[in-house]
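Each structure below is given as structure tokens.
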Structure 1
Amino acid sequence: MKAILIDDQSHVRENLKMLLEEFVPDVEVIAEADGVKSGLECVKKYKPDLVFLDIEMNDGTGFDLLNLVKERTFRVIFVTGHDGYAIRAFRVAAIDYLLKPVDPDDLTEAVKKAKHQRPIQEIQVSEAISSQSTERLKQLVLSDSDNVYLVQLSEIIRCQSEDNYTRFFLSDGRKLLISKTMKEFAELLEKAGFFRCHQSHLINLVFFDHLDKRDGGTIFLKDGSTVPLATRKKDLLIQALKEA
């Protein structure tokens, strides 16, 4: 695979290049760029198979660059020092989201994914959001004040809004409190088999057990927990269950 490195820090590009040479030798770095403008020129000139893309750069963001690409025929792996863009990254169909300093094992796994995924062709990046398949999104990068977690969607039982935070309830019993609002997760997860049954609750339909229609409606999940069902959501829930 032919790759381009786009990052405004030369030492980061050099380190990534060294890691690729050592751990993923079948990836050939054919060009480097230090920003949105130069990166766009590289993409047009070299037509890479894979782009390692930083997010925050001196003349804009990696998302700005992708929005300028008319026909995206390459795969994207974000490499960034910021963990707050993960959801947006997967919305534009990124292969993976690596945090600096890059771990060699994570890099190897990301490239492996890239080799097995067909690139997005002849669509605008803005269209990638609406056309994203649930097969492409199988995990989320979540972070709290102390840790960064890679969570499989199949592990998430439900999410609960707590003011400006979202509590994730996982199948192994963990409860992760993430400093982002429910709104930031809802749109993405609803495309992947989740249902927003209430303003403060989002459930993974895989874990749905039954609905008690008394007293407005209560959803029972397979882990034994219960969540309320908004009255206006009852018909939508039944339809979602039929389509699940």
Structure 2
Amino acid sequence: MTGATDDLRELIDIAQFVLFDFDGPVCRLFAGRSAVKVAKEQVRWLEEQGLHGLLTAGVRDEPDPYVVLRAVDKRHPQSDLVVELEARLTYEEQKAVTSAWPTAYADALIRTWHATGAGLAVATNNAPGPVATYLKGRGLIDCFAPHIYGRTQNLHLLKPDPYCVKRALRGLGADPARTLMIGDADSDYLAARAAGVHFLGYARNDRKMRVLREIGAERIVTSLKPLLDVLKGKK
């Protein structure tokens, strides 16, 4: 545990700026409204438009609505179809905010880091509107605003593309070498690496841990509490 604590202390000492992925490190957005159900509804809507053949069999069974969205955008980039599908996903995200589960210790970690003077931003594949709604509801918006960098109409720029991470760096005036990103997905790690920022993985279950390990992430926590404890100087 000493080695792990030393790793966290090193990251905290480095991090003048901290970028949070949203769905995972800050909350479980679809905790009360299944992301799998949202993905199925996307596929069903496409079928109703007579576009069943637009998706491969693997994507039609995909439990991740963001994978479905990217697949459609790849076939018909920036089309009216993609605009409509993205708007439908944003609507689902907004509805999900009311039943989202805060990630344990995330609120305290964000407030504590903000109080130390660190610059904070959200860099996410979620739409910025629902992110802002959630943060306002938790009393966290002042820790981040105006630095919420989410999905745009240019869906090819979703993570793992580093676009939103680089937007956050520019917005904060941050040195990548003094910036830490906290994320729970392989796309977060790849985006952070491409942008030249440090990365800490958050794995709430074995599946997340396996994905992060396989992609090459070396520093991973299963709870934000050790990070909060080190930040507060308890260890």
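Read the figures in this text as sums done on the coordinates, not as results from a lab. Keep in mind the model is a prediction, meaning the values are calculated, not measured. Cβ atoms are built from the backbone, for glycine too; each structure is taken alone.
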Exercise. Looking at distance in nm of label points 7 Å out along Cα→Cβ at positions 56 and 184, point out which structure of 1, 2 has the largest value.
Key: 2
Exercise. Out of 1, 2, choose the structure whose coordinates give distance in nm of label points 7 Å out along Cα→Cβ at positions 40 and 208 equal to 4.4 when calculated.
Key: 1
Quiz item: Of structures 1, 2, which gives 0.98 when Rg/Rh (Cα atoms, Kirkwood Rh) is computed from the coordinates?
Solution: 2
Quiz item: In terms of distance in nm of label points 7 Å out along Cα→Cβ at positions 48 and 192, which of structures 1, 2 is highest?
Solution: 2
Quiz prompt | Entry that produces -15000 once helix-only ellipticity at 222 nm (-39500 (n - 2.57) for each DSSP H run of 4 or more, over all residues; to 500) is calculated, selected from 1, 2 | solution = 2
Quiz item: Who wins on mean count of other Cβ atoms within 10 Å over residues 24-31 among 1, 2, i.e. which is largest?
Solution: 2
Quiz prompt | Which of 1, 2 leads on mean count of other Cβ atoms within 10 Å over residues 72-79, largest value | solution = 1
Quiz prompt | Ranking 1, 2 by FRET efficiency 1/(1 + (r/R0)^6) of positions 64 and 152 (r between Cβ atoms, R0 = 35 Å, to 0.05), the structure that comes out highest | solution = 2
Quiz prompt | Structure with the greatest value (metric relative contact order in percent (Cα under 8 Å, 6 or more apart), set 1, 2) | solution = 2
Exercise. Can you spot which of 1, 2 the value 1.7 was calculated from, given it is distance in nm of label points 7 Å out along Cα→Cβ at positions 8 and 32?
Key: 1
